[in-house]
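Input: structures, listed below.
Throughout, read-outs are computed from the coordinates displayed, never taken from laboratory work. For clarity, every value in this text was computed on a predicted model and none was experimentally measured. Cβ atoms are built from the backbone, for glycine too; each structure is taken alone.
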Structure I
Amino acid sequence: MKAIRVHKFGEPEVMKLEEVDEPKPGTGQVLVKVHAVGVNPVDCYVRSGLYPLKPALPFTPGMDAAGIVESVGEEVKRVQPGDRVYVAGTVSGSYAEKALCEVSRVFPLPQNVSFAQGAALGVPYGAAYRALFHRAKAIPGEVVLVHGASGGVGIAAVQLARAAGMQVIGTAGTESGRQLVREQGAHHVFDHLSPDHMKQILDLTEKRGMDVILEMLANVNLGKDMGILAQDGRVVVIGSRGTVEIDPRDAMRRDAAILGMVLMNASEQDIYRIHAALGASLEAGVLQPVIGKEFPLAEGPRAHHEIMESVAHGKIILVP
């Protein structure tokens, strides 16, 4: 079978499409014939060698995919060959024609959800759900600000927050991105390239501020986020590309909290609960992942360039 392999950490061009042996499922494992692969920023960090946890070389990148169960190992009863599934974590890597997964990371894909949409679920929707409900403990009626709302995690957060009865504010850097965020359910959308957008957001609440802020680029925004929080407000840091300086008094006078969030820290029980909730919402049509671009598997390097340059709205998908 064909799979992208990384033999050394570096720029996107270190990813090469190669012929590799087909993996065999062991006890508790599932082999999935991949129809679509989800590309995530974390894949880029791992490929570059900047991620704290480095896989042994060579490796196949990727965590998210969707497809058809091809075969199962012993003691697997939850899925069977022929089932439509999406996966949120793999053993062998998802940038391939087939992916080996633990059965605990394989979930039913409803008939009303495409394979491309299924491949967009694992990291983006898992991270958004965990940030909103497990870390921020957001509740109906609260005001939620989603920075970078036109990306994969941002769109997921907007859809989840709106469905849960929250007042949703999003930001995006282009008019097309802002229109997309509106279409996904945000009540108000602002241009995060505008120098006074934080003031505009605060004015919208008559100076009360945000109950929850989901932050995708903390090294740029965190200091300013602290100034627009409501009393007992929470910032969940989902992404950051560097350090930042903040004034702790902004947190002190609001009894505010800065919460870190990495999806990989979620327990197996947390993962099960997250995807039970996501599956129910998918079946009901409440969640509808947005696909931005699709590339052939061989164009993995191009996909990595685009995702890190933030030129795509919605989810980038690779098709084996």
Structure II
Amino acid sequence: MRERFALPPHEMEILLHQIHQIDGLHEAVILSTCNRVEFYVATICPRLSGERIQNILSDRVGCKAPFYHHAMPFSVRHLFRVASGLDSMILGETEVLGQVKRAYDKALRRGSTSRHLNKLFQYAFRVAKTVRSETRITRGPTSIGAAVVELAEKIFDDLEKCRIMILGAGETSKRTARSLISRGVQSTFVSNRTYERAARLAAEVGGEALHFAQWQNAFPDVDILISSTSAPYPILTSEQLSLLMKKRRERPVFIIDLAVPRDVEASASNLDSVFLYDIDSLQDIAQQSINIRHCELECCEALIEEHVRGFVARLQHRSTWENSHRLLSV
């Protein structure tokens, strides 16, 4: 259902224009991400505006829009929680703040916002920054890819100089490699028992495909090995790895074994300069971070509640002043 209502960027302008035709609605921001489609509006007719927006969406996709809505101060609290990463699938994730900023900027440049939403969103950005800086809600990796990146940055001084090798062309390997590439890794080898699959994945990640019989030849030049094959037995034993490490002159190697059963013999972790992590240990690292974030949730909610009260009080004070000013001017 969420996919049906998702808004591609080229439709955002059209929808903002349609919403602005609604009587009594003066400002609007549309936030559309992989996990939400939300409308923030300033209106003198909340119920009517909500119904009209729902009708516009329903006409667009051919079915009734499953709406929920918040009026002030609950709408203010909701935006503060969204911008702070408290309403995300991954608690405390930071990507959503950038998405909120881009949505606001798009509406601002179009002229769809004025003093109410301008103040609200600018305040929300400050709240999100405060929540990040005064709590541990964003601390630590919460996915296997993020855990791999954090560990890699502890092992190597500069990821931009590192080379990755991917054994097996599965989705988990691909996502993990992309996490490393996003942090600067530029050189990637891909090897798979079926060379065509290796070539396709290499093209996707901007790497070089290798025949499976050749991957050990390239291993001495690799800093990070991501392995996720479907082999029923280890494809890399401690003895094999010991010989390969001699060719590397003991230069450290970070091995991420995502295969079940394992691709790399567990005892290989005892070798000097070998940093071996399997999928269980990476999940444990991610879960520890998630637990820490959940412990911080109460503190974050208290901070947000304080800022909600502050923002609403400012609005009420300004409204009282403006009404008095108009009466005095008559």
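Structure summary
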{"read-out": "If helix-only ellipticity at 222 nm (-39500 (n - 2.57) for each DSSP H run of 4 or more, over all residues; to 500) is computed and equals -7500, the structure in I, II", "value": "I"}
{"read-out": "Structure responsible for 18, with relative contact order in percent (Cα under 8 Å, 6 or more apart) calculated and labels I, II on offer", "value": "I"}
{"read-out": "Among I, II, which structure scores highest (criterion: distance in nm of label points 7 Å out along Cα→Cβ at positions 271 and 287)", "value": "II"}
{"read-out": "Winner on FRET efficiency 1/(1 + (r/R0)^6) of positions 23 and 95 (r between Cβ atoms, R0 = 25 Å, to 0.05) once structures I, II are ranked, highest first", "value": "I"}
{"read-out": "Comparison of I, II by Cα Rg over 2.2 N^0.38 Å, for residues 103-214 alone - largest value held by", "value": "II"}
{"read-out": "Source structure (of I, II) for mean count of other Cβ atoms within 10 Å over residues 47-54, computed value 17.1", "value": "II"}
{"read-out": "Among I, II, structure where distance in nm of label points 7 Å out along Cα→Cβ at positions 31 and 239 as derived comes to 5.9", "value": "II"}
{"read-out": "Structure from which 15.5, 47 was derived, Rg and Dmax of the Cα atoms in Å, for residues 143-294 alone, options I, II", "value": "I"}
{"read-out": "If Kirkwood radius over Cα pairs in Å is computed and equals 20.0, the structure in I, II", "value": "I"}
